[in-house]
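None of the figures in this text is laboratory data; all of them are computed from the coordinates on show. Every value quoted in this text rests on a predicted model; they were computed, and no experiment measured them. Cβ atoms are built from the backbone, for glycine too; each structure is taken alone.
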Structure I
């Protein structure tokens, strides 16, 4: 099996546009959660989200194209462009054979669901002729990967995985496997989601899993592992990476952020939304990833946590970490990026990977914000409030999703 490394990172995040802005904010514990009354509506019980307010889609696509795609598309294109530039790659200069070996593997939860909501609103308001002629293809989740392939002329496979919150973790695992087995030479991989639309927000409110208590203080709203947490904060963004075979990357003098050494995925087969209390299946996903990496639990230096800030998720994730890592869990630090950006649904795994790669580069653990009063059942080291210096040789990135899905990646220097 060939070894697979990450050589480029691109980011569109609520707390920073671009890789370095994202890292500086994440390192310092600066939140991108803000008031979205203009999107959710003043009557909505929840009016905060991780919103990329400074992102301008017109910097990526013209008005004609923007009218025919969801917001998630220009976000993914912007992150992809930055990742390619960071890796020092210009696909437009590649030969046809080289572009045939360059694939796309994206993860998303809802894809262009907000675009679909807008089309239905236009239709039911009596403006049928204003609906996009591309409603069907743009509403099809897989078209998101096609948009990236078309923009950069990549002729390798163009796949989209939609497995709920684990989508982008699974997309990275899929990309790694295809490079390792020789099915692809390079893969543009990661995740993007843009679920901020009135009906989507309303539907999450109906499920009673968004926090309604912090409209007055958005930056304080996302509270993973805190005793007073009462729901997650919805988010959006795109985090994409260039993956390539290690020897090829070394031969061209590429800077390598890390190697993907392990991936594991399981399903509890339990419930559409709720997690099973034992935590065994998320623990097994982490154990599978560590076994594939050939690592013992005590060799893990850092865990990037799923940390949604729901009562159930944080308690069970803590339990799963103890099952997966054994006694070492008590001394291994971990942090929850969602405390700073909200929950970008299917892109959340990729967001955590981006934060972890940059933490490995800098030797600095990003903090978990808003952990004012730790839950007694959440008793691990979550790096509260302030980051800290620490070298990271091996990191575990954990993800838990709707539909009983669990996935984990191991990143190694």
Structure II
């Protein structure tokens, strides 16, 4: 199932003909006899791979931006870009040399500056390559500092971008922009912030997707193995609504100034609606939120990343105001949710990934069927911020599990 990803890696490492032992998919839900049968097949594949003739290594060559002649007709251009594998399916803006130059200038950095190496293709993300994708997405030069900071954040090891790019899960990196830059660029933090209707949200989020596709090589159905995909894989960018937050900016908890320009990346599912028009108290609202965030189908119950895992709650301004009016702080919200989201072990045992769990010794020690298992290691691993417009709605964002959010200053 992940053969295309393995071929990407082997080509990048100079072994385009590397020998591979293929493991049939799926492995989950098999009986003991079926697992034994698959094990015998895998063993045969492994023996064949180890005893066949290996390809000679190929020395990697430098990557330079090419100049190509594209169709001049707009409709033909869109078809051509899609056939080349450079498009997400929506129309793209032609990345002409002049347009790319202006986008590079917006970054304030040299065009050949290497921002990072994007998995799984291990493509070289130079400022110029990022600018090409930003032009195609419809960005403006002023958007480039946000895009660069987001890419740098996603490439931190704890974010585990390689896994996000290739999993069957419907995960996408959510960008949350903080600070005055969000208002300067017109990044929506209010009503409809997840779309449609906000140009900056749409094009910045789309630029990130094109970067993951064109530089990282996450081709849907080949390397990106998401079973259903998700609308968030087109564009997933919002701003924090600091003006409506009774607790200040989310980034203060991360050691940054409340007025600092920053971006947070969080690998998660699309938003899950939390609709509560009944309660005006903190506990009532958060019990409803906890029910959304404790579904058996989320990865967070079973998977983590080096001992870490997170959940996110984005409170609408009206819910946040009601909770604050009860005298609750952001830390109080986290502590309440930590207890309210916990589930009995025998409930988790009927979930869809119980047999694949990577629990540590502390959770495995909770052996009693009625033992309460927390969804995340500590209350601080529940990320709480305020965004959105009028209406008694909030959203829960279950994590991919095997990822940790990253907040990085812009500039």
Structure III
């Protein structure tokens, strides 16, 4: 018990230290926050998830209620003849009665409550799964926005370099002033592209902060994209993992178990409960014995009472039918969700394979050649072998293709996140560093 408390205290202190490190005012040398750290903060502080965890207390209360025995009943009864002209006659009784559960109903109710508690626990895990998918998507949204901003800065540098070259060549008398004007236009356009890229960063950052549940943080510096290629690539293995780990499927399994427990309880409730008790009564009466003489008497009685409803009409037919319907419904939905999960995993795996191919084509074939072409065109223009329009066109192509590559990386990262959400676990990544 002491080890459990110590472990929880250690986890709380570690999480608090992490949150304090993230929420502190950002400085120039501050360490960037990684995706796993952001995920940990989100699962701990997201408002919707915290509220759902609090609602788990409802299920715990239901389990407590299911395990309670019926309360005893105190019965008081009194009568007097003062109003009817017999002031000396009265009766007073006191009794205690207890209802006894027949057929093991208490244990069966506990089984229903425990199944509901397990179902709610799976619901919380499923909410965490969906939240982590949103967090990963938000992280990659922000990463894409920041990478596009970096690309916009690079585009502006290229145009500034081109403008400087045109000014030098104009001063040397090699080109007309039109080339300088064209370079100035491209420089202004690159500045506009940078402003548009900056405009996308703040909303992406705020969306991610909202998912993290960190309201005090005004800025966020994130680390680069992790390696995103899953170690497990066999769709059959992925589907097996999903059917084993998906919490929404586990919730349906718990719901099915709950339906079976409810059916067992409904069948047990065909037997009525027995109420038994003991009562003590005192009776006073006035008896006329003749000759104007009355005899007063006081009697003390002890009685036993046994009450058993006769199930001649209601044998809980409606309750049994309702439990059977819920059980059948849960079984049908469980089978349907199993098929949906398998299709979801297949689609996510196919999407990842396609995005992986696209990203590899850009990284291995297109970008190296494009970078080389840009250098050759820039050098050719410096030597007066090509016109400025060729350089401008090549720079535009360079930026457009790099932007397409960033989109391909984003699609690959998003595909990995969706595949992990479909499987229900974090997949192992191959070594290879950041991309």
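Observations, loosely collected:
- Between structures I, II, III, the greatest calculated value of distance in nm of label points 7 Å out along Cα→Cβ at positions 83 and 107 is seen in III.
- Which of I, II, III leads on percent of Cα pairs over 29 Å apart, largest value: III
- Highest-scoring entry among I, II, III, by FRET efficiency 1/(1 + (r/R0)^6) of positions 147 and 371 (r between Cβ atoms, R0 = 41 Å, to 0.05), is III.
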